[in-house]
1. Using mean count of other Cβ atoms within 10 Å over residues 49-56 as the calculated read-out, with 15.6 as its value, let me know the right label among 1, 2.
2. If we compute relative contact order in percent (Cα under 8 Å, 6 or more apart) for structures 1, 2, which one ends up with the highest value?
3. For distance in nm of label points 7 Å out along Cα→Cβ at positions 89 and 201, which structure out of 1, 2 has the highest calculated value?
4. Could you tell me which structure in 1, 2 was used to calculate distance in nm of label points 7 Å out along Cα→Cβ at positions 41 and 73 as 2.3?
5. Figure out for me which of the structures 1, 2 the number 11.8 belongs to, where mean count of other Cβ atoms within 10 Å over residues 33-40 was derived from the coordinates.
6. 1, 2: which one has FRET efficiency 1/(1 + (r/R0)^6) of positions 97 and 177 (r between Cβ atoms, R0 = 30 Å, to 0.05), as calculated, at 0.75?
7. A value of -21000 was computed for helix-only ellipticity at 222 nm (-39500 (n - 2.57) for each DSSP H run of 4 or more, over all residues; to 500); which of 1, 2 is the source structure?
8. Determine which structure produced the value 1.09 for Cα Rg over 2.2 N^0.38 Å, calculated from the coordinates; the candidates are 1, 2.
Structure 1
Amino acid sequence: MYFFAKNLYFLIFWLIFEVFIFLSLKHPKIMLTEFQTLKIQKLFNFFDADGNKVIEPEDMDMIAEQFIKIFGWKIGDDNDKKFRGALKKYWRKLLLGADTDQDQSVSFEEFKKAYERHLSSKENYEEFVLPFIDQVFPVIDTNQDGVLQPAEFAHLYEGFRNPKDEASKVFAKLDSNGDGSLSKEEIYQHFYDFHFSEDRNIAGNAFFGELS
C-alpha cells in the first residue's frame with residue numbers, strides 16, 4: 001500500500017510538472033525593456049479611455065464613440081458595427097490572457113505581463129496583433145482605395161487622443177516610401193517596430209502619438 005501511494009504521488013507530481021513545462025513552452029514570456037515598457041504604457045493609456053488606471057468594457061464603448069464622432073459615422077451603421085466588433089474581439093482576447101485576478105478589468109501590470117507573452121515570439125505577436133489591424137483597416141480606409149490617405153490618418157491619429165496639428169508631421173515620418181499614403185504593409189511594419197524596436201528614432205514609435 002505504501003509503495004502504491006508513493007508511486008501515485010510521484011505520478012501526480014510528474015503530471016503537474018509536465019503540464020507546467022507544456023504551458024511554459026506554449027506561452028513563453030520575455031522581460032520588456034524600459035523602452036518597450038514606455039511604449040506599452042502609451043498603448044495602455046489609449047485603451048484606458050476614461051483614465052481610471054484599468055481597462056474595462058466601458059473603455060471600448062468610449063473609444064468607439066470617439067471614433068464615430070471623428071470619422072463621422074452613424075451609430076449602428078456598418079462602420080460602427082465593424083469597428084465595435086474589432087474592439088470587442090481585442091477585448092475578449094486581452095481579458096482572457098491578462099485578467100489574472102478575474103475582476104473583468106485589466107490593470108497596467110496585467111497588461112504588461114500579457115504583452116510579455118505576446119511579444120515572446122513573432123508568431124505570438126502576429127496571432128494577437130495582426131487580426132486587429134486587418135479588421136480595423138478597411139473601416140478607417142474611408143474611400144476604400146487600399147491605403148490610408150493623410151486625412152484618413154489624421155482622423156486615426158486624433159482618435160488616439162493626440163493633437164490634430166501633429167498628424168501631418170507624424171504621417172510624413174511614417175510614409176516610408178514617400179508616396180503620400182500608408183499601405184497596410186507599411187502599417188504592419190510600423191506596428192512591429194513600435195512593439196519590438198529599441199531604436200528611439202524609428203518612425204513607428206510615433207504611430208500612437210509622440211512618446212514623452
Structure 2
Amino acid sequence: MIKLVIFDLDDTLYPEIEFVKSGFRTVSLIISQDFGFDSNYVYNLLIEAFNENKKFVFNRVLNHFGIYNEDYLSYLVSVYRNHNPEIRLYKDAEEILPHLKKHFLLGLITDGNPYTQKIKVKALNIENYFDYIIYTGEKGDKYRKPSIYSFLDLINKFYIKPNESVYIGDNLEKDFKGPKDIGMFTIRIVRNNGIYRDSIAPSQDFEPDLVINSLFELIDLLKEF
C-alpha cells in the first residue's frame with residue numbers, strides 16, 4: 001500500500017517555462033534601463049537564445065549587444081534567480097494536491113539553486129501541502145538527482161519502505177534512476193510545454209515505470225497499489 005507520494009517541482013507541478021519567461025522579463029527591463037535598449041527587443045532575444053540553446057543565454061545576448069562583462073553577467077544571473085516570479089500551478093496540480101494531502105504523506109524533492117526553488121514554492125503557495133521538502137542544493141552534489149540519497153532521506157524520515165512510496169517527475173535524464181535503484185515505483189508526467197519533454201533517457205535504468213499525461217490519473221492509479 002502506498003503511504004508516501006513524492007513530487008518533483010519544475011514541469012511537474014508548474015510550467016518551468018513560465019519561470020524562465022518571468023525572469024527574462026525582469027532581466028530585459030534591467031538591461032533596458034542600464035543601456036537604453038528596447039525591453040521588448042531584449043526579451044525576444046532572450047527567448048530566441050533560450051530556444052536555440054538553454055545554456056549561456058545571458059552570455060550570448062550580452063555579446064550580441066557588445067556589453068558582455070563578467071560582473072554584469074553575475075548581476076543578471078542573480079536578478080534572474082532571485083526575482084519574484086509570475087508562476088502558477090498546472091490546473092491538475094492545483095486540484096490534486098489538496099486531494100492527495102487527505103490520504104497520503106506528501107514529499108517534494110527539487111534540484112537547482114535552493115534559494116530560487118524556495119522562491120518558487122512560496123510563489124506557488126504549496127509549502128503547506130508537503131510533509132517534507134528536500135532542496136538538494138542545500139545538501140550538496142551527493143544529493144542531486146539521479147542520486148539515491150534524497151529519496152532515502154525522505155522515506156527514512158517517515159520510516160516508510162521504498163515499495164510504499166511513489167515518485168512523480170518529468171525529466172528522463174535524471175528523475176527516475178535514483179528512486180528506481182532503491183525500489184520505488186516511478187511515474188513520468190509528460191507536459192506539452194515541458195522544457196524536458198523531449199529529454200532522452202541515458203539508459204533503461206533511467207526510464208520510469210509508468211507514463212501519464214495528467215496528474216488526475218493518480219487518483220485511480222494509487223488505488224491499485
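1. 1
2. Largest value of relative contact order in percent (Cα under 8 Å, 6 or more apart): 2.
3. 1
4. The correct label is 2.
5. Structure 2 accounts for this read-out.
6. Working through the options, I get structure 2.
7. 1
8. Considering all the candidates, the number was obtained from 2.
Throughout, read-outs are computed from the coordinates displayed, never taken from laboratory work. Since the structure is predicted, the reported quantities are computational estimates derived from the model, not experimental observations. Cβ atoms are built from the backbone, for glycine too; each structure is taken alone.
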